[in-house]
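Undergrad: Scrolling down, you'll hit the structures one after another.
Since every read-out is calculated from the coordinates, none of them should be taken as a lab result. As the structure is a computational prediction, the values presented were derived from the model and not from experiment.
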Structure P
Amino acid sequence: MLRELSFRNAGPSRALTVGPLAPRFNLITGDNGLGKSFLLDAAWWALTRTWHEHPIAPTGDDAELGFSFDGDKRPVVEKARWDVRGQQWRRKAGRPPNPGLVIYARVDGSFSVWDPARNYRLYKRTDGGDAESPASYQFRSSSAVFEGLRRRVSESGVDREETLCQGLIDDWVRWQHQNAAEFKLLTQLLAHLGPEGESLTPGAPIRPSLDDVREIPTIRMPYGQDVPITYAPAGVRRMSQLAYLLAWSLSQHRQEAKRIQQPLAHQIIVLLDEPETHLHPRWQRTVLPSLASAIETWLEGQKTEVQFLVATHSPLVLVSMEPGFDRERDALWKLELVLRSGTSPGGEQLVTGDDGRVDVAIERDRWEPRGDAQRWLLSDVFAMNATTAPEVERVLAAANRLLTTETPDAQEIEKVGEQLRRLLPGMDPFLFRWSALLERKKGDVR
């Protein structure tokens with residue numbers, strides 16, 4: 001399991017430590033730009049020694065990234081310093097530690113996979129030379145998941161292309177026609193990852209275009225039609241791609257571990273950036289428990305631990321975690337700007353250093369079930385003053401101020417009352433309170 005991440009002069013803060021991380025679910029919240037995706041990128045690099053896209057850049061002198069996790073043989077504790085001359089983060093030399101199977105699903109639809117059975121070894125080619133496995137599998141776009149991954153290699157002076165992954169379209173159709181074990185796993189994962197009360201069910205592959213001779217996988221929609229996955233709604237596509245990547249990663253890991261006579265991964269670490277993206281609120285209420293259930297079902301009987309690091313903006317995702325949240329195994333983390341004592345989100349006084357920067361802090365929030373999404377929005381986690389539109393919030397604040405004023409101004413009462421009637425539904429309880437309280441104040445109005 002990933003145990004801790006620490007930063008100095010890297011990312012949004014001069015110094016930041018996240019840990020000890022919980023062994024099962026770590027839910028990371030915070031406003032835009034405070035570093036949720038940054039933490040996931042750093043976690044991916046700490047575990048796999050590869051960057052999904054660009055390396056984290058230092059923001060000051062003596063920059064350092066620290067991390068600790070459970071390797072397959074021993075705990076790993078390292079600190080990487082920024083090499084100014086080499087323009088890279090320097091890590092310990094030698095064979096890297098093995099963190100298990102790592103899967104990273106980003107908010108933009110890209111994915112990364114690191115497999116200890118396929119990304120962790122040197123081997124001999126037929127010409128006797130050493131060859132390296134791919135450093136990791138980087139699906140840098142949604143289309144790469146559909147079309148697959150390839151790379152150029154040189155053997156005995158001859159360049160050739162290797163196929164690392166055939167992609168969702170080819171694999172899905174082939175697995176389905178062969179009724180392969182991979183397709184059974186994919187079907188099982190899709191059933192778990194569907195919306196509340198519904199399964200994502202594969203339909204029969206079809207050829208939707210005269211210009212593309214390939215058959216395309218389909219998903220059966222609620223209205224009974226089989227829709228090509230390339231034409232499916234964004235939420236269906238994202239969950240189908242996630243199911244495929246899980247099926248591909250888990251099955252390929254099992255096959256390769258057996259082929260090279262290596263034990264299966266002792267742990268799986270899943271990094272998820274905003275799993276609620278493109279999903280209807282009804283779907284957001286089930287996506288995370290469903291994903292955990294899908295992986296646990298596949299692992300039934302195996303001694304493999306699973307850890308999730310999840311960045312989310314959704315109160316419905318947090319609501320969905322309430323029934324099964326275990327304070328010993330799960331944690332809620334909150335990123336926020338550092339404020340001066342006694343200030344509130346409504347009137348921040350930011351703490352700035354000599355360089356003018358404002359620091360970001362992260363803390364393990366005390367988990368308290370809120371019961372519904374509105375209470376989560378009004379809690380310290382999201383720190384919203386209201387769940388209405390900003391204009392409605394301003395009018396309600398003005399109305400409450402008038403109701404607590406001993407001698408409210410008649411013209412202002414009329415103006416606010418007109419706005420309330422325009423913005424609130426006719427049966428809104430506040431309108432009744434407004435009318436009742438105004439009746440009592442008639443004698444005081446001047």
Structure Q
Amino acid sequence: MPKITFVGAGSTVFAKNLLGDILSLPELAASEIVLFDIDEHRLRTSEIVAGKTAVAIGAMPRITATTDRRAALDGADHVITMFQVGGYQPSTVIDFEVPKRYGLRQTIADTLGVGGIMRALRTVPVLLDMCHEMEELCADATLLQYVNPMAINCWAINAATSIKTVGLCHSVQHTASELASDIGVPVDEVRYLCAGINHMAFYLEYGRQTPDGIVDLYPEIAKVAAGGAIPQRGHSERSDGGVTGLSDAVRYEMYRRLGYFVTESSEHFAEYVPWFIKRDRPDLIERFGVPLDEYPTRCERQLAGWEELREQLEAPDSTIDVTPSVEYGAAIIHSIETGTPRVVYGNVRNDGIIANLPDECVVEVPCLVDHSGVQPTRIGRIPTQLAALMQTNINVQALTVEAILTGDRERVYQAAMFDPHTAAELDLDQIWALVDDLLVAHADYIPDNLR
């Protein structure tokens with residue numbers, strides 16, 4: 001049976017979902033599961049959840065929990081990362097509050113922008129330390145990388161280590177389902193081809209399987225875009241305690257402008273480009289329903305939910321419900337272990353997969369998985385307008401990776417300088433001053449040579 005190590009297992013809800021998927025597969029039900037986290041309190045809760053998940057499924061894995069990362073990695077066949085360096089307090093709060101002093105507002109701040117850059121400076125060194133331990137302790141393991149900023153993290157791992165890694169996200173499959181709902185088509189009849197970079201991949205094809213072949217569904221999406229009734233995606237809690245709907249207006253606007261639909265949510269996408277969040281244009285924020293400071297309010301809900309879950313599950317007689325998730329992690333492990341072929345969407349080094357993007361960048365594309373591991377599908381050239389938009393984000397990713405791998409602090413300023421949203425709001429002196437303030441505020445979590 002494979003040894004599967006969860007790094008950051010204190011992310012209890014996410015770990016529970018992946019464990020449920022893994023242990024529900026008969027060939028993996030007796031796996032060795034190792035939970036690692038630096039927070040003993042959260043780790044203990046996750047251990048309880050893991051045990052109750054196994055009982056609910058009727059699986060009999062060997063479950064251990066440890067705060068010793070080397071022990072957790074030793075001999076692992078698969079390693080899953082799901083941690084956040086610096087947590088909500090202090091790091092996420094800093095990523096939002098310091099830029100606000102300069103008039104720079106964000107929504108999620110975990111992928112790009114000054115928030116994404118700072119998160120990378122905190123996260124990549126930890127990932128690289130872990131990967132170097134993997135080279136020593138489990139060199140043949142597959143790293144299933146769920147941590148943001150996805151593209152920057154995977155780029156650095158590919159550049160600085162020999163570890164086999166695939167970055168995993170759920171935006172492709174989530175959005176495919178959302179679009180199917182928008183146009184009234186059963187999602188199990190939808191067939192698509194998607195390609196790009198993480199959080200900025202586009203459906204190059206989106207169709208419906210019929211007895212006569214695949215029918216293009218983009219005309220149906222165009223009707224929704226032209227109809228004026230933009231779909232809502234759940235809700236967001238405002239800082240005043242109220243609730244507002246999460247509009248999908250940003251993505252539908254980008255579809256109208258580019259001709260293709262993007263995978264990542266509107267609240268994410270709004271901060272990857274220069275057009276939707278402007279301090280002197282509150283009308284844009286209102287028109288497109290951009291939820292400023294969405295991630296901090298989401299974190300607060302998650303923390304409250306974790307406490308509620310902990311209290312509930314630590315009761316001796318409590319049980320747990322297990323439902324399948326849409327995550328790819330369990331399917332990848334199963335395909336590698338059993339040889340069962342599957343196609344998933346993964347983030348991998350480009351190397352010509354998308355011909356008009358740089359070889360060294362990380363792209364999100366369909367991948368075949370079997371005994372041979374994760375094998376990406378060659379896409380060729382994508383529409384020029386899509387590649388041009390992605391390149392604006394790739395520039396920031398490249399400079400951030402170079403800053404971390406070389407210790408060149410100048411590249412941090414330049415990454416912020418070329419960030420589309422930051423550049424649209426601040427002048428060069430403001431950008432340099434903001435980066436200085438953020439580096440000081442994050443000094444406890446970033447490398448000495450970048451402080």
Structure R
Amino acid sequence: MVRIRQPKPGHSELRTMNYELRKATLILLVFGSYLILFTACSSSPGDKKYDPQRVAFSAQVNPLFDSQLYPSLILALNQTGDPELSSQLAPFSVSVTSPANNALLRIVVDSSLFNYVTTFEEILPLKGETYTFRPTLNWKYDRLATLRQTRPLDLPFTCYLNDEQVSTRNIHLNLRTVNECPLSFRHGSQKIDTRWLFAAYVNEDHPYIENILGEILTQGVVSRITGYQNGAKTVREQVFAVWYYALNRGIAYSSISCTSNPSSSTNVQHIRFFDQVYNSRQANCIDACVFFASILRKIGLRPVIFVEPCHAYLGYYSDKKSTSKIELLETTITAWVNFPELEQSLDGEGKLPEESYNKISKYLSEKQRNDYLAGKLTFEGLKIAVARSLFEQATKYDLETYTKNKANFENPDNLSYQQLDIEKLRQIVAPLPSE
């Protein structure tokens with residue numbers, strides 16, 4: 001038997017075999033990759049059950065808002081129990097046509113600086129029916145409450161049907177500063193008056209107020225804060241004590257009602273918060289009403305803000321159980337004198353220079369003027385006398401216009417005149433949180 005011995009391959013032959021082996025492996029890998037890629041690309045469209053065009057998913061900002069979003073409105077309505085109001089002023093709406101009976105709709109809104117990831121789910125009962133919803137976002141309320149500068153915001157809304165991603169719609173809008181208070185919205189023939197939002201800026205829970213009440217008691221006007229416990233006269237004296245405090249604080253009149261809002265269909269006013277009035281010592285008519293109403297609410301009284309087309313002034317019920325007995329107060333009159341400036345002008349003997357004295361002497365009776373000039377009335381006594389004179393004027397200042405427009409205030413269809421009872425509005429409008 002003849003055995004044939006195979007010669008061992010040389011180096012050149014080994015190199016040829018290794019090259020062919022590597023070539024075959026590479027071809028196999030490339031072919032496999034193309035096969036995987038082809039399978040992925042060709043199978044994706046086939047896996048889609050629902051045509052985005054037929055589903056017709058859309059997401060939009062409430063047309064009333066004209067692509068502007070108001071943190072003041074979101075924060076104030078956060079605790080509302082009024083479903084109609086919440087529906088009218090819902091920031092967003094989505095609509096979708098159901099591709100099947102009992103389809104599961106899921107809307108996912110991505111997170112941003114001002115909201116957390118939000119998921120909204122509903123069952124769509126009938127195939128071919130178009131459904132509209134107003135999903136509520138999971139807002140970062142602390143960030144909204146401190147927004148002092150307008151900025152753009154993009155929110156992607158992604159639609160899933162029966163766990164299949166169908167389409168995404170991006171909403172671009174401007175997030176307004178929290179100081180912007182929308183007074184009314186208009187879209188086509190639809191108009192909504194929202195001046196009741198003034199009540200959101202009244203903040204009886206502001207932490208500054210506890211210290212303020214302590215300072216009020218040290219003024220010597222009242223020795224106790226009792227609210228309605230001791231009758232109308234005591235109520236009025238407590239309001240005067242708050243008035244005297246505001247004069248001692250030196251709150252001046254300053255109007256900054258304008259904003260940079262570009263919308264021509266929304267009436268907006270800039271409103272200072274309680275701490276901003278306190279720290280800046282400046283206020284316009286509505287700022288001052290907000291400041292006073294916050295303190296009156298804290299001591300248990302029932303303030304009312306009267307809003308006319310170009311002005312706002314304060315009122316308060318002198319009786320806890322009756323709304324027929326109301327007192328008025330023109331809060332901007334606190335700006336007629338500035339007690340801190342007067343105090344700084346005192347000479348070494350505690351007397352006012354003639355120029356400073358002449359600014360306030362018109363608010364004194366003849367006896368008070370004589371007593372002061374004779375040294376029988378101290379500077380503190382002088383301030384009290386001036387404060388009471390101004391307080392009396394403030395209680396009568398708006399009486400004529402209130403009497404003239406009383407029927408308008410009581411007519412719910414007359415939106416140009418509003419009587420904002422803060423206690424009643426607390427059922428739908430929560431105070432805006434302080435910074």
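Undergrad: With log10 I(q)/I(0) by the Debye sum over Cα atoms at q = 0.12, 0.17, 0.22 Å⁻¹, for residues 275-394 alone derived from the coordinates and found to be -0.57, -0.94, -1.19, which of P, Q, R does the value describe? Walk me through the numbers on the way to the answer.
TA: Working: P: -0.60, -1.02, -1.36; Q: -0.84, -1.01, -1.09; R: -0.57, -0.94, -1.19.
Of the options listed, only R reproduces it.
Undergrad: A value of -9500 was derived for helix-only ellipticity at 222 nm (-39500 (n - 2.57) for each DSSP H run of 4 or more, over all residues; to 500); which structure in P, Q, R was it taken from? Working shown, then result.
TA: Working: P: -9500; Q: -14000; R: -11500.
Label of the source structure: P.
Undergrad: Something else: Out of P, Q, R, choose the structure whose coordinates give Kirkwood radius over Cα pairs in Å equal to 22.7 when calculated. Display every interim value, and only then the final one.
TA: Working: P: 25.1; Q: 22.7; R: 26.9.
Computing Kirkwood radius over Cα pairs in Å on every structure in P, Q, R gives 22.7 only for Q.
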